[in-house]
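In the part that follows, the structures are each spelled out as structure tokens.
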Structure 1
Amino acid sequence: MPDFPIVDAHLHLWDPQHFAIPWLDGNATLNQRFTPVEYAEHSQGIAIEALIYLEVAVNPHYALLEPVWVAQRAQEDPRIKAIVAHAPVEYGERARSFLDALVATTPLVKGVRRLLQGESAADFCLQPDFVRGVQLLGEYGLSFDICINHVQLPAATELVRRCPQTSFILDHLGKPKIKEQVLEPWRAQMRELAALPNVICKVSGAVTEADPAHWSSADLRPYVEHAIEVFGEDRVAFGGDWPVVLMASSYRRWVETLDELTAQLSEQARRKLWAENAKRFYRI
């Protein structure tokens, strides 16, 4: 366990009785209330300095209500320092009206995530309007969280290249095939993405890409170590992915596993991974 307070750069909260969240339907583990109260129980004994909330794919009708609800939760737990909200960037210039309304909801909004992992077209994010919408984020001082699966890495890399004034962070290591222990072409594609200066990598979501019932730290090691190698100690950040992580691990076990996998890093590099890089990226 890190011996200093950490920043969790990837936290979800929800109440299915408050917002419609269709993807939770039928999921006995996740289709329940997860608020700061439950998070405090699951993270007991872990020194956590700050939390970054990531949008949870609520029904689009609720998209502008979500950050307002999270800002209220931040009054309950002031460690919530930033919100990454949904925005329909695929509308290009027409997304401006949404972004204007979004940034007016709460000053905690620091970034946008428009989920890509479920899109059938690997190059969905390269549609001209989508690219333009992401370019607009730089004007608003907002970052973009890239949530994809591994086959979308080349397109995501091109998106980052076309939006040099926007800051990006890759969620969940790009969702490689950890369960099958497939490293290529993910490894080469991650190196190509990391060559771009306006993107960093979130070390998160690894356990849910592994065999959820039988994973070990050895399964995760080559993926975690490669991400840290290619992005470098200044461009990686820890993410807990709670409560989604519960599909494969307790929150504490994931923290302890990553601590074990990064024990060889210098004290300075560990502090960057666990806290400082997330603070800088999300401007908290």
Structure 2
Amino acid sequence: MKEQFYFENCYSISEIITKKYSTSFSSATGLLDRKKRRAIYAIYGFVRLADEIVDSFHSYDKAVLLENFERELSYALEHGISTNPLLAAFSRTVREYNIDPKHIEAFMQSMRFDLFKTKYEQQQDFHRYVYGSAEVVGLMCLKVFCNGNNELYNQLELPAKKLGSAFQKVNFLRDLKEDHQMGRTYFPEMVASAGLNNQSRKEIEESIETDFVEALPGIRQLPGRSKLAVALAYFYYRTLFKKIKRTRSQEVLSKRIRINNLHKSLIFLKVSILYRAEFKL
């Protein structure tokens, strides 16, 4: 009983982390049933902690912190337990939903890149980073949504990767100012053009639009309330992307573009109507 109590609290801590760091993601996750909801919280908590190590802990030795984190992660995945609550919840979720260890390793590889790599000049390097930092996270979540239905998982694998890619690229556009302060340039188009100009923006935006288009059919096929939750995240990011597209480059480079709470409420209303209409657009 005490062990179960510990794990329940680990999931609760993952939920708190999710809600504190991302209101939009936690709102979408909150639409899932309890079992799936806590699994997605556990995945987010794991991802967020690793990301914080490489992005936020500037006063500390990030390499050492990440190395220690990976050591704890390895133990947790092997034994199903950790004194780190986020890793304890994540390791249990990995076992429960049979999440592929290769996806976890790909994610950690992208986190290691953030310790030393500041510019992505080649598209293949950029795609590799996006795959590890975002696409595999989508695949981890897809494992939860499909809940053992491997045929459905295989069918939706590509759309899930495209959705993760779209979200990550939008995040890169939204966070250009912050990344610039850390000396990072993720988009090869910006490296080639020495900044964000009309040509580089056009190429980046076309790439994101393609990802969104290819992701949508997969969302329509998700089972139950997973469809509602992912659709909410999808339309939030599409709305954010459209707002960024309407914003002048200088403004995109100088501040973080956001969606206000009223607009978020309208997106939720729209998605709820679409869901009741069996998500026919």
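No lab work stands behind these numbers, since they all come straight from the coordinates. From a predicted model like this one, the values you see are computed outputs, not experimental measurements. Cβ atoms are built from the backbone, for glycine too; each structure is taken alone.
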Worksheet entry | Winner on distance in nm of label points 7 Å out along Cα→Cβ at positions 132 and 252 once structures 1, 2 are ranked, highest first | 1
Practice prompt. Work out which structure the value 14.5 belongs to, where mean count of other Cβ atoms within 10 Å over residues 76-83 was derived from one of 1, 2.
Written response: 2
Worksheet item: Taking distance in nm of label points 7 Å out along Cα→Cβ at positions 28 and 188 from the coordinates of each of 1, 2, which one would give 2.6?
Response: 2
Worksheet item: If distance in nm of label points 7 Å out along Cα→Cβ at positions 116 and 180 is computed to be 2.1, which of 1, 2 is the source?
Response: 1
Worksheet item: Comparing structures 1, 2 by distance in nm of label points 7 Å out along Cα→Cβ at positions 44 and 60, which one has the largest value?
Response: 1
Response to the item:
The value -10000 for helix-only ellipticity at 222 nm (-39500 (n - 2.57) for each DSSP H run of 4 or more, over all residues; to 500), derived from one of 1, 2, belongs to structure 1
Worksheet, complete the sentence: Working back from 2.1 (distance in nm of label points 7 Å out along Cα→Cβ at positions 36 and 100, computed), options 1, 2, answer is structure 2
